[in-house]
Structure I
Amino acid sequence: MIEQLKAELAERAQARLKRTRRVLQSPQAVHLVSDGQRLLSFSSNDYLGLSNHTDLISALQHGVTESGVGAGASHLITGHHQFHHDAEQALAGFVDLPASLLFSSGYMANIGVVTALLGRNDAIFADKLNHASLNDAAVLARAKLNRYAHQNLAQLEKMLLVSTASRKLVIVDAVFSMDGDIAPVPELLALCEKYDAYLLLDDAHGFGVLGHQGRGILSHFNLSSPRIIYMATLGKSAGVAGAFVAGDKTIIEYLTQSAKTYIYTTASPPALSAALLAAVDLMKNDKARHAHLQNLIKYFKHHLNLKKWQLMCSDTAIQPIIVGTNEEVLRLSEYLISRAILVPAIRPPTVPKNTARLRISLSATHSFDDVLMLIQQLHEAEQVLGG
């Protein structure tokens, strides 16, 4: 087996698909030190710049003093701390849903929800560009999996129309992490209501960015329905770690009793939930932070003018630029590194072949000068490398 694995790794390296890990020598920030080099970073999902905020650091320190370092047990034994309880209530209130449940990661949340609610006699309907966690959850649930072309609601409706499944669940990214486009949630909800289905929204990249005060995709569209099961991660805009699922009280109680990725794992450190409470307070009250991020997105889109490479249509903090081959996107990313700018090169299988791209992530802690620097270097790079 080891020899086979070596051969597969060599093939990846040959195809320019082998990943490497950068080592940070600084906190996560827009100006960071990675592998000993000072860089202007557009590579983090810390969209509000909260991961190194003094309020969260203070709350975490207080939380450690009050609760210790580890939870010591699963939530249903003795691991559920008051900080966890308070964070769940605060998060449910923030997204205006009746109840919520904390998970250790978004991956675990999606797998926990889908496998708890569906089985062999049920059906899942999934956008083909969904995150890997939703894809894996669908397979693990053993329900019939129906995949429709990206954002193709007509195809989805045909699938729903002919389904005779006992339970039907549409699962979709609210904001697609590699394209930055937003799911047509009102239309998806209408189809779910018409065909007696439920809707699981993975709002990992919308929470903190979209809607009033960054309350997410439901606020963005001003939607509310007991058919919606809402998941958002807490290591991106919230600046901490983990995830939560929110929705109807009965669904949340059922997940508490049945979601294996919740039941059979040690609870996350309570101090993280103390930091989450501080993050929610900041998201509610620091209106300038959210407004600045929105202005940066508009500024970037307005001033970038590429001739060969394609900026995808996105109104979110994710601004992808399609470059083409693996070789081309790596050359561009390396060019930017030589100018002390860090933007990750995204390659297959994360994205389709020949759509390798730069994935630019904007943060509220970027300045207009930071974004202008990136724009200027991209314009220069296209002249130097784009021929």
Structure II
Amino acid sequence: MTQTNTDPAAAGNQSAALDPANPRGAFAPEGRFDLSGAAQGPLARLRVGVKDMIDVQDRITGAGNPDWRATHGPARQHAPVVRQLLDAGADLIGKTLTDELAYSLNGENFHYGTPVNPVTPDRIPGGSSCGSAVAAASGLCDIGLGTDTAGSIRLPATFCGAWGFRPTHGAVSSEGVVPLAPSYDVVGWITRDAATLARAGQVLLSGAPAQGGPSGRLLIADDAWSLASEDVRQGLAAPLETMMTRFGSVEHAELAPEGLLAWQQIFRLIQGREVWAAHGEWITQNAPRFGPDIGERFKWASTIAAGDADDAAIQRRRIAAQLDELLQDAVLCIPTVSFVAPLKGATTAAEDRTRALCLLCIASLAGLPQLTLPAMAGNQCAVGLSLLAARGRDQALLDQAASWAS
């Protein structure tokens, strides 16, 4: 793997933000286009920005990296998720920027710059679905289509003050999507309001089996809340109090007696092993240019032994079974992210990233649906409150949230 030492992001950000063809730097290179959907349908004339990890027919899926783009041809057909949206009447307005191969949570693309966070322009938008989050939150599109492996829908939706949804693993097709870690990867979406989030779900989840209606029991995960910074706690105090009034029963629970850090390490080993299986051959053959953080992440992934990942997979199955039992008749409430968006160009503290992944890995490990709703902290940064439901209860969770916001 080779890496460049210059950083074009700072210069690129300002020009991208002022470029009328790419407002707020949300779109990928050569990413703007107009593709109309069906004349009628449940999503008629809603505008969709598609993360540049997802195939659109006759266009190259660039995956946020110029060398990936140079070594791949145009997609032969739409990804099924794109076809679903078009058939439902939605219009595509372009491909949105992503972190390189979706292997980051920052939203700062070394090659193409950083989309402008509409809530706090001096802070990062979060990633890897950074362009979709910025486009949806700032009104450039109605639905920002993205992917989520370790939080790439949930975290940028939070930082940009938007609604975000990670579905049950496998509920939405991942065909025609550049993989990162397939046993975690899902296609999700970001919107400015709960009603649109639910409307999109009615289309994208139409082929997935539903596993029951909304729950009247809320679980507050105390060990998850203990990871939140003071800013996040302050910003979520009122939304949490309101949320508790919406359920007939509220209880407190501890998710991980061994500690959520142990869950995060299990998640990380499996993810890294799958990442290298997905991209190691291409990296070895093409020696692509990666931003420093991305390059180091891939280098680490290449060192994970199969036995270590297999041992972690055993623990993962135990965690998933535990959460399945816990959520049979309940919804779990946690902070989406443990800290507010860092300033652009700042080094995110390793401890902050780890704490965030301790929260984000919960749904990823168990393949559960998670909805994040926006709130504001006292320092005017956006924060997010999350609800996790039992697998298959995706639409029930979406409809429940939409009913509260109506």
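Here, each number is a calculation from the coordinates, and none is a lab measurement. Note that the structure is predicted; figures quoted are calculated from it, not measured. Cβ atoms are built from the backbone, for glycine too; each structure is taken alone.
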- When Cα Rg over 2.2 N^0.38 Å, for residues 117-220 alone is calculated for each of the structures I, II, which structure yields the highest value? II
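For mean count of other Cβ atoms within 10 Å over residues 45-52, find whichever of I, II sits highest and give me its label.
Details: I: 23.1; II: 26.0.
Max of mean count of other Cβ atoms within 10 Å over residues 45-52: II.
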- Identity of the structure behind 2.4 (criterion: distance in nm of label points 7 Å out along Cα→Cβ at positions 69 and 365, calculated), options I, II: I
- Item | Identity of the structure behind 30.5 (criterion: mean count of other Cβ atoms within 10 Å over residues 149-156, calculated), options I, II | II
- Query: Here Rg and Dmax of the Cα atoms in Å has been calculated and equals 19.5, 57, so which of I, II was it run on?
  - Reply: II
- Could you figure out which one of I, II the value 3.7 for distance in nm of label points 7 Å out along Cα→Cβ at positions 77 and 285 was computed from? I
- Rank structures I, II by relative contact order in percent (Cα under 8 Å, 6 or more apart) and report only the one at the top, that is, the highest. I
